[in-house]
Structure formats: structure tokens, C-alpha cells
Structure 1
Amino acid sequence: MIPGLRDSFTDLGWASFFAIRSDTPMRTLNSSMWGEGFGTHRHLMNRQVDKHYHCDDPLAEMHAFMAAHGIDGLQTAALLTAADLRDRAYEAERIPDGSEVCCWVTAGFSNKARAGRAQQVSALYPGTINTIVVVDGTLTDAAFVNAVITATEAKTAALHDLGVRVDDRDDAGAFATGTTTDAVLIASMQRGTSFRYAGTATQLGYAIGRTVYEAVMASGARYLRRTTAHEPGISGQA
């Protein structure tokens, strides 16, 4: 674990969550609406909700949830997922300069999809492959975007190796590239080595790719073992 970071899991059944807390502010890039885009946060959260979660004011609802659990919403970048947090996975990788990359993933495949294929509105519900990456270094804006690309490519590679295929009638048998509501959160400790790039040819990109790939493989395998034990195919809560 990166020095100054600590993670915790709070088991509340379908309302469980895990949080990653930092002793110092982190710069973040978040695809979710809670702490969206670029920002500065001390806490990262992945919260489990019911697959049919619906709220007229999700921002206010999330802030109320955080407040109820002693988390400062203004200092938190958060994700929602309908995936079972018991299937979460964690991976870490150190690169030669001593910097470390940590990754947390929750994965579920019931709304798996292939990019470029139209999806039904009914397939849209809280994110089912959520990826959080923290880098012990300083990232430029370009490196943040590179990190999103590298993490997404690694996720897709893992889905291929797990054998996750779409069910679409017109594309049956093709490998899924993700789900309809995936989310990614990249955070930088903003200290130590400065990184201008995070593509797959860089040491940082390798570390991001490896940790995301291994975490998706581990979380995805847990999901598949749990769901295929009682019903055929790849299905389940999320």
C-alpha cells in the first residue's frame, strides 16, 4: 500500500462500501458524477447499491449517505456499483524509480456490452466494473488521460481472457469490451516523480495496466464462480 493511504470495508449488505483515505490531498480524475472530472480529494469511495437504484437527486442522496457514515462528501470522489463488493480485488505494483501504483476493482458482468453496439436503455444501471487507480507520483493532465486509456485497455484484455462474451443476437459470441455503465477513477498523490505519460510503453503505464488487468481477472473470476454456481451462463446481480 502506498504510504499515507489506508483502505477499509464497511459491510452493510447491499449498501456496503469501501473507502480509501489519504493523509494528504490527492488530485483526481473521475468519470462518475460524485467528484466528477478533475478535482482534489482526500477520500475515494466505491459504494454498493441495488441494481434498480434510482434517485431524483443522486448527488444529495450520496452526500447524505456519506454524512451518515462520517465521510466528508466535499473531500470525496465516489463511485456507485451494483456489483457485490465481496468480489472486490486489490493489486499493487512498484516501478523502478520506487513509485507505486495501487488498484481496486469491483466487477460484475450482467450488463456486459461491446463498444460500437447499440444497447437497450434497460441495460443502464449503476456501474458494474468500477476501477480505482492511485499513483504515488505527480501526473500531468495528459498522463491522467493516458491512465484512463491504459486502464480501459487492461480491463478489456481481462474480459477477453475471462471469456466474457456478449449475448446480443447480432453479435453473439463476440467478446465484451466492458459493461454499459463502467466507471474509472484515477488519483495521484502529487508528490515524488512527475509523469508526463502513462501509455502502455511507459513504466507507469505498464504498472497501471498490470494492476488493472490482474484486479479485473481476480474480481471477475470471483463473480463468475459465485453466479455460475446456481445458474447457467454469465449472469447475476450485476
Structure 2
Amino acid sequence: MPGPGPTHSQPRGGRIAKRAAIIDGARAVFGRDGYTRASVDAIAAQAGVSTRTVYNHFGDKEHLFAEVVTGGATDVHSALSAHTAARLTPVTDAAQIEGALVALARDWVATMDLFPAHFAVARQVAAESAHLDPRLVEAWYESGPLAARTDLARHFDRLARSGLLRSDDPDRTARHFHLLAFAEITERSGNGAVPLPEAETELIIASGVRAFLTGYQKEQGRQIPQPPGQ
């Protein structure tokens, strides 16, 4: 039976517009209430559609939640991947590494402010992980955190092969960078729920990058030859 009438304006357009409205509405409700307490009626009201429309598009709450979680993780991964490429691809000399890594860590922190609704859902995933389908948690991890770390590892592998970093395990190197320059900020801020003071964030990033480079930067880096015409 259709739920109560929507409290938000009806989305205009056809099936694609309604699907997008449902995902946006579901992200807001799941981020606020979590998976267990969220109701399809509340999601329909938030999206401005009928409950029947939600079921027609996604079948049930579980499939809708999976779409929200993995879709949001993919969007965040795309943003992080772009930041990583922009900061690390131009690095051709050892003297550039520290500044590039500090800028990259700042970009990653700023991403939490760009996707607040997604990170609200991510907090709920962490809180309810023991009660969620393990396949869903794994899909979220693979679509977001793992994908972002894999991109970072690929760039560290290039820097290592070019003689600018010491690393025989790029994935482990990427894990260490995340732990030293980023993880404390996400943990203490609750994935952006309560942002840290800017000065404290800068201190964590700067000290974390220095600690990372103490272990991974070679004393003498060589410049990477540029392609002809560059």
C-alpha cells in the first residue's frame, strides 16, 4: 500500500529523474536514521514520490541501501582519484614530494566537506556493520576506500620505480600514508561530522607527511625524464 503523501515537492521528469530523487532522499534518510530505523515511507516522503514508486525502482530497502552506499562510495572515489592524479602525476623530483603529499592530504580532508551526505551514511555503515549483510559492507569497502588506496598505491609504485621513494609494497605504502597523514583526522572528526580546527588539521597533516617520508623517501632522488616536447 502506498505510504503517506510526500512532504517534499514532486520531482519533475521521467524515470531517471525519479530514480535520482529516490537515491538522494534515501541518502538523507539513511544518513540521519541508519539502515535499521529508516523506513521506505520516510524515504518516499523525502524524495517526493510514492512508496510504491520506491519499490518499483529498487525492489526493497536492502537493494536501495546498497545502491546508496556503493554509488556514494564510487562518487567519492572518483573525486579522490582526481585529487591524487593532480597532485602526484606532476612530481618528477624528490624536492617536490613533501609539498605534493601535504596538498593531497588536504584535498582528501576537504572531500569530507564536499560529500557530507555520503559520509553521514558511512558513519551509519560503521555503526551498524555488525548487523548488515557482510557482502554490502565489502561492496562499500571495495567501491570506496579500497579503490582510493589502489589509485594511491599505483602512484607510489611509479615514484618508487623512478627512484624517488623506497617501497617494495606500494599497497602497504599507501596504507601507511593514510594512517599517518589522514586517519587521525577522520577518526577524531567522525568522518567530518565535527571538523577539527584548521590549525590542528594542518599540524596532523604536516607531521604525518614528515613521518611518512622519514620511512619512505630516499636521501637522493633522481629527476624523472620528461617526454619530448614537455
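The maximum of mean count of other Cβ atoms within 10 Å over residues 18-25 over structures 1, 2, that is, the highest value, falls on 2. Taking percent of Cα pairs over 31 Å apart from the coordinates of each of 1, 2, which one would give 19? This figure was derived from 1. If helix-only ellipticity at 222 nm (-39500 (n - 2.57) for each DSSP H run of 4 or more, over all residues; to 500) is computed to be -8500, which of 1, 2 is the source? Only one of 1, 2 returns -8500 for helix-only ellipticity at 222 nm (-39500 (n - 2.57) for each DSSP H run of 4 or more, over all residues; to 500), namely 1.
The numbers here are math on the coordinates, done by the rules we state, and not lab data. In this text, all values refer to a predicted model and were calculated from it rather than measured experimentally. Cβ atoms are built from the backbone, for glycine too; each structure is taken alone.
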